[in-house]
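I've put the structures underneath this note.
What follows is calculated from the coordinates using simple rules that are stated; it is not laboratory data. What you are looking at is a predicted structure, and each value in this text was computed from that prediction instead of being measured. Cβ atoms are built from the backbone, for glycine too; each structure is taken alone.
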Structure P
Amino acid sequence: MARKRTKTDEAPSEIVGDDPAAELQRPPAEVLYAAELAKLAEADAEQPRPKGWKRSPRSVVTFVLGDDNLGIAPKFVGQRSFVERCIVALATNRGLMLIGEPGTAKSWLSELLAAAICGDSTLAIQGSAGTTEDAIKYSWNYALLLAEGPSERSLVPAPLYRGMKDGKIVRFEELTRCPLEMQDILLSILSDRVMAIPELHDDARTLFARTGFNVIATANTRDRGVNEMSAALKRRFNFETVHPIADLQEEMALVQRETNKLLARAGVPQALPAEMTEVLVTTFHELRTGQSGDGNALETLTTAMSTAEAISTGYAAGLHAWYYGSGAVQGEHLVQHLIGTALKDAPDDVKKVRHYFNHVVKGRGGRGWKAFYAAREHLPGSE
């Protein structure tokens, strides 16, 4: 039966008022957590910090991992020692390279670090086969260039230029998707902290990086062979691997929390039920690791059954239930969006998932698992 629309539906519970994040689909971390960053800045006056940093290394790790006593929410699941190493790397004369499987929150971690360290996570370069030097360093306003010639007024700064000039963190996403000649732009930048601008004259020909500047790059391990980094560039980074969440309970808590946040921002006054969270996260965890809870081997999928994909699936299921169902997520909603959100277009993966339903899900008790199994008819190729 369809859910009846009520008066409360006409004014959904979304972020309202003077909050600058209210109208943004995806606010940057420094906007979304502005109150927490301000609180940490107040409590941070006596802590030592690297030159150019807005917050101390202690406050940065607190911002990322959370602190109940200070009212700082956890935003990333990982070992404290790992996060500390990442932060220390950014205080050195090397960049930080985050590698790992797709969906392990590498980009999110880089955003959190940049937001806490310099208060600006938006100096981001998206690596791809089409990334050009203009998108990395700088380009020109050609109208001014023709009228006045090359000058600082006609120069259009790209993220790397802005980061060096302002002493901020620059984020380079999916570095290994870029051609080698684009990757190697970073060689002299990370070595000498200098950018040459040969079109300009006198002192303007050379941009020296201000204190606080550094680079966080990311690369997923499935794509590292697309354009392998040169040995020279590797030497200019500290490498840290972001592993999938190993603890099932921690992963459940994260998926529950982040899915509910997304639903709230979408104006959906419903949370993902705990029993559905268990089903969703356990399914992703077992198909990702290739082992069921009782120790039986499973065929792993070609797609990345990551925590990020689990959150996307839960969010899509919640929206589906709200707009087309009774409001509460059911097993059928999870199954339908497991296919479209997570499995993409891999027919072999669908066969493996059907095998998982028939040999693992079928034998599990509990209302959530039974509803999940009953909804297997929504899998492609099911009779």
Structure Q
Amino acid sequence: MSTTTLDLAIIGAGAAGLHTARRAMDRGMGIQVFDAHARIGDSWRERYRSLRLFTPRRWAELPGLRLGIGVFEYPTAAQLADYLERYAATFEIPVRTATRVRRLHVDAERLFHLTLGTGEEVVAERVVVAAGLHHRPIVPGFAADVDPSIRQLHSLDYHGPEDLAGGPVLVVGAANSGTDIALEAAAAGHETTIAGRNPGQVPGRIDTPIGNLISDIFIRRLRNATSDTEKGRRAWEERRGHGVNLVRNHLSDLRRAGIRQVGRVAGVDAGRPVLEDGERLDPKTIVWCTGSRPILDWIDIPGFADDQGVRHERGMSTVVPGLAFMGLPFQYSIASPTLMGMGRDAEYVVEHLQQPAPVAQVA
């Protein structure tokens, strides 16, 4: 089994990983980026084709390379995927694609060992985990009781209307992905119902020059809502568990499309989804837009996380010196897991990885 030794191993070649890689290379660190996908950007290509981001060009770009869309435009998932691939090629960032990290552990000398799916082992002095947040679908337990004749899929697995069975569609989850998919289903001729709590909506239309400029004010507020300010911590607590406001779609769009809006799905009766008020629905397809979580069980380091998630301070592990994370929720600001906040977090993480680490105890 061959072994490679690095200054820094970065796990994940999405925007967070490439931000980190570029900053580390600028500081002269010997790095390698590992990504399980066949191509850089595939995590975006795997999403539904109509997906368009809420991040305008000036906030979606990584340092040194234009995105190649209009100044007031928002990139599609496919455009961002191709941009990330082009970014890595332009700056010659060493990315090994189709290379999954099967296990990460640390030895007694505080060196990190990455066991790759190829059978190789990589040893690194420092590691940044930038593997993304949205990999394991969350669905309610009662989904297992839905009649097998009803097609079920999660928003992570939805690509377009061809994934829907003929007949009525129930979208569970009324936030941004849910409303995107519901509108697409209705446009394709499906009788569509969307279930879930109304998350609220931002005022105005972002897909206009004025709306785009107003969104800049909103983005700056998200970036300024940081963990080291009382205002930021309070804003985060208010947002936790309540989802994100509708940004592009409005409730009026759903009404105009003829989409029925109902309350929460509370369970299943005789194989059919049942609402809180007792109404039983009879869809042919259910699309669960009910969230997702990261997969971190390949990190074999005792105590790196607890019931609240990764134990860190601005992305730096408080348990294991030399280990850092990128893209965590509220890593430093509410914008941290978005394109709008990753650059600042990457700069902080790389700077602190180069500093002598304090001794930390594994709990």
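For relative contact order in percent (Cα under 8 Å, 6 or more apart), which structure out of P, Q has the highest calculated value? Largest value of relative contact order in percent (Cα under 8 Å, 6 or more apart): Q.
Once volume of the Cα convex hull per residue in Å³, for residues 48-87 alone is evaluated on every structure in P, Q, the highest one turns out to be P. Out of P, Q, which has the highest value for FRET efficiency 1/(1 + (r/R0)^6) of positions 208 and 328 (r between Cβ atoms, R0 = 35 Å, to 0.05)? Between P, Q, the highest calculated value is found for Q.
Given that helix-only ellipticity at 222 nm (-39500 (n - 2.57) for each DSSP H run of 4 or more, over all residues; to 500), derived from a single structure, equals -7500, which label among P, Q identifies that structure? Computing helix-only ellipticity at 222 nm (-39500 (n - 2.57) for each DSSP H run of 4 or more, over all residues; to 500) on every structure in P, Q gives -7500 only for Q.
Taking Rg and Dmax of the Cα atoms in Å from the coordinates of each of P, Q, which one would give 21.6, 63? So the calculation was done on Q. Could you figure out which one of P, Q the value 46, 25, 20 for Cα extents along the principal axes in Å, for residues 128-175 alone was computed from? The correct label is Q. For Cα extents along the principal axes in Å, for residues 272-311 alone, the calculated result is 46, 21, 12, so let me know which of P, Q that is. Checking each candidate, the match is Q. Matching task: 22.5 is the computed value of mean count of other Cβ atoms within 10 Å over residues 56-63. Pick the structure from P, Q. Checking each candidate, the match is P.
Structures compared: P, Q; top value of distance in nm of label points 7 Å out along Cα→Cβ at positions 40 and 320, i.e. the largest, recorded for P.
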